[in-house]
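S.K.: What follows is a set of structures to go through.
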Structure I
């Protein structure tokens, strides 16, 4: 492993956001470019969405315009849904009453659901079919791909969720990268600030890499699974297909692919 993005993620098959990974020789460099990338590419919320107060009624955002949710028929199909407005299919994002947006630098793709009590600050891009559940707290610099879950009382800041990544319950995801189909067990905490001063350094294969980052959480490769109440120390890099068992504290450092971390 050279600690490059392709050691953790299948970057060649990314359908969106591939440019974010280009030019990064070390995987944590993605986080350094995240804010600039989001501000350059996102489509802001429409002006009809009020800021810094709970929405009084649900709406659907479709092609930059708002339609009251009360005028839309919403048909559930398992975890997905279809929207119908005036007899036509509507491809939009659903925002339920009680959600709060702190600024407009937030893009919600079709199929997104933002539940009551969620609070979102930008910049953020939320991909198709992603759920932002009740009580979720997005603190800015968040990129979520397709079919992700940012769950109940989960706090996220400066983080990337690739397609299918899920932090469903009581999680903290700070300054971190989650690969495809990563699943965080309930109560998982990806700690991002070490107790001592200075930048976070990564030791691997006889080398010491200074990330230049004061804060760095976890980098979880494609398919990584964490058990309930597990914790990763700041600067933990976990190879694809690995498992961190429940109640385990992992890292810091590099965990090779397909590992099982028991203690």
Structure II
């Protein structure tokens, strides 16, 4: 018999002071958890014709060693500070129930606006996807991609107040199973509430070169046909191009994996960065 999230949460009760909160949140996931301006916002120039965008799976802040050493958000935060991106998508972000929130701290340090969707409840806190932006977030919403009982998946969509018209971002972490992943891609491409140029970025899990999800993305976003996607996983010696950046109403000019020494230690994925031209 399949055991749902509430059963797993009850097993963790014991002396856990957050057990009731965890159980209540598990019952309503996924949900939009956070939309926030930085504590000391900057005054960014209006978006020009080109943006620098990035996507990064931070692996629950645990680095390449996994949970053996426990979360250390400062490692991934340092890597993010190296990127100099205008907007970023983060996957496998944990916002802990106790102590300082590393996502909020990172956004405040870099003076970025942030939106976060909780995909599921982890034993340490909320686990999900985030968007960070130099420009204010006018609207943010949850796109529920939980089309399989085996994997909870979501996307967070945001429309930015970047000047010069609407700009939409979608940050996601797609399924491992081909059939489910294609349903998720189809849902994202057909979503009616994305206005203006749309940038789709995240851990796409496109580990097969000719699966249906990949073919659909390449067919409907033809400006990417000349892109050689950089390998980003595993970080120490990358061989798979799992992390990608697509655009509609815009063009990806160039894309590369960020391979600094810090990036090879901070997560099991490398960040991927692109220059995007708004058409």
Structure III
């Protein structure tokens, strides 16, 4: 960890914030986009645990970092196989999409790693990217391939569902170009999948076994990362952050100094929106919380 990296944990207020439409009802009064730390390789996959502590991935440097108000940013795990998307399971286990290792893994609270899935019908995954845990504990994860395809075994880019008991793996989409960000409603009644390759965000109705039906276009915009607040608004990353209400109407945007890759709510009260953007971690205080 470099000196610049440690020093960057002291927040520096930036003026790069854009308030549009109803953003004023979402963003805390007087809030600014703040840079928490910089000097990383390429940041992705933020997720908060039950105490509001944030975990996020540095893909290039193959590390998972942890942020807390007490300790700032520390290295949680190294040699992560280019970990990207992260989620916290219902029991507090950290779930990890390992792109280079082409597998979905779990790290328990003692630091033990378990491979949950690395193949579908005997073929290795393309490069697991992002994921969401439904209320039953099942895991949806996207498996696109970016870059060379010479070692790609699975034809196409798909989304999969791993059952809560971790015994059944389903392919739940087969018609997307390059699925990426995934999120669902707290009650599990809808799942949203961003097809970044097609520039579309789709919504689905899950069945009891995790399969997806009733596909509908939510907005004509793709996304790398997605999160949802407690009002059901969706936040999509692109050149900036675009906010849509539950009907698909754009209600605002937040400008970030670097193109954002992903985002998640965290902090002690769950009202801090953390944004991973290329080489830096940002945050902005909100009036809403995450799921």
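Coordinate-derived values only; no laboratory data. Because the structure is predicted, anything quoted here is derived from the model rather than measured. Cβ atoms are built from the backbone, for glycine too; each structure is taken alone.
S.K.: Here Cα extents along the principal axes in Å, for residues 137-192 alone was calculated and came to 22, 21, 16; which of the structures I, II, III was it taken from?
M.R.: For Cα extents along the principal axes in Å, for residues 137-192 alone, the value 22, 21, 16 is produced by structure I.
S.K.: Check the numbers for distance in nm of label points 7 Å out along Cα→Cβ at positions 97 and 241 across I, II, III and tell me which is largest.
M.R.: The structure with the largest value is I.
S.K.: Work out the source of 4.7 here, i.e. which of I, II, III gives that when distance in nm of label points 7 Å out along Cα→Cβ at positions 161 and 209 is computed.
M.R.: Considering all the candidates, the number was obtained from II.
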